[in-house]
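Novice: Below are structures written as structure tokens.
Derivation of every value follows stated rules applied to the coordinates shown; laboratory data play no part. Keep in mind that this is a model prediction, so the values were computed, not measured. Cβ atoms are built from the backbone, for glycine too; each structure is taken alone.
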Structure 1
């Protein structure tokens, strides 16, 4: 049974031992880094890894380095018992569950400067966020040097940051994006959705509605980024979502804002529904 073969590791030595054994067995290794509070979006990454890799490792670590001064690390949801059960049911080979001291020991002072694609959007509103993301992902890739690492498209800018970092630093791993998993009404699955009140949950679907409208207009021939941005903002405002960090269109590879959609593009939204900040996106042209 999966429950009997899933190994839980908490130290660097155990993580490296797992990789060494998998390499000796000539197994293709898949890695799924997470912060826990797993939902179907995370589990879809695990299934993607399971389909293409003989050995699958999942990490659960709430990374303090990617939380800003105004963001409450202590309130991030932690559902470790449920997470472990779900991962065992999927036949994960290794769950890496390190302590903060294991990854950020006393005296730790080395951080990764993220690539330029980190600068706009999230980089403007959460200035230290991607430094923390790049640092922890590089650490995990060093500890568990997999053949493929899987990330979700919902965190689109994060995916591009990690992909560029791996390319720039010559890290020998393939970075694979997996599609956004949505609720039946379109809301992108997120660990933060559990913070929403029933009224807020109903209004939150406006993010995916706004993106769907932008894609519909683009498919109908609209290529003005500002026009699509206004359509998105109007749908959000109608849902009484008024604290909007951004609702814009950008180059899908560089995340630089563009006036006309004449290349692969992405529409991105970050907005507050009540006190909960949600993000979502949709591609407007094929990669």
Structure 2
């Protein structure tokens, strides 16, 4: 059967292994210094590993492959303990794979000597994630649109360096900003120019607000430390196709792991039905701009 499955470019792969923990199905291993897909049966084709590859060596392709087999995946996953089992089942839950989730739980019910119960697993799987621990009323996830003092921001942008101790105004016009928390169809994304920034960029740059954020909507992410990067790609596709954003400006640090953010953006653009301009800015660790280009 033809289905979506990951493809690894061995010429680009440097064997760093960052993709391994990002694959909850255990489909990837480092063999002979390269990341390998050890079984078609164990790859769900969702691409959770893509954003963790600093070399851009992983992509999704459609080809003839064995059907995804949840039982085969679970046989491997239980070897790695309770937390890995929970992570895998949450992965299925978050992607609406209810049939596979049911199959996985039925498999666990047939096992003996696990050291934990199926009830322990299901309770953990259905707990609110840390980012949503306070439920729907959590102020950290509530959508807020700010009134921006445009004149003050413009004045700060043109003033340059100043010896004044006066606070510089923020150009942030919305909340939340973290990719796991944002609603890609929020009003502040509609027809907007969007900055997708690696977490460290704003801390490195003294002029991030005045030169790069002014008049734009913001989403932030860390391609190395964040989980569920496939969800980020889906949200970016929604921004492009449903919110109909105008442009996407991806800002990353010069460190290799940051390149995953560019990879995610390019994957989203290729998966979207609309085509939009994408700009890439690479920031040095001292806050200087190393390169800017439309990609």
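Novice: Here log10 I(q)/I(0) by the Debye sum over Cα atoms at q = 0.09, 0.12, 0.15 Å⁻¹ has been calculated and equals -0.51, -0.86, -1.22, so which of 1, 2 was it run on?
Specialist: For log10 I(q)/I(0) by the Debye sum over Cα atoms at q = 0.09, 0.12, 0.15 Å⁻¹, the value -0.51, -0.86, -1.22 is produced by structure 2.
Novice: I would also like to ask the following. For percent of Cα pairs over 26 Å apart, for residues 56-175 alone, which of the structures 1, 2 scores highest?
Specialist: Ranking 1, 2 on percent of Cα pairs over 26 Å apart, for residues 56-175 alone, first place is 2.
Novice: If mean count of other Cβ atoms within 10 Å over residues 120-127 comes out at 17.6 when worked out from the coordinates, which of 1, 2 was used?
Specialist: 1
Novice: Something else about it: Consider the structures 1, 2: one of them gives -8000 for helix-only ellipticity at 222 nm (-39500 (n - 2.57) for each DSSP H run of 4 or more, over all residues; to 500) as calculated from the coordinates. Say which.
Specialist: 2
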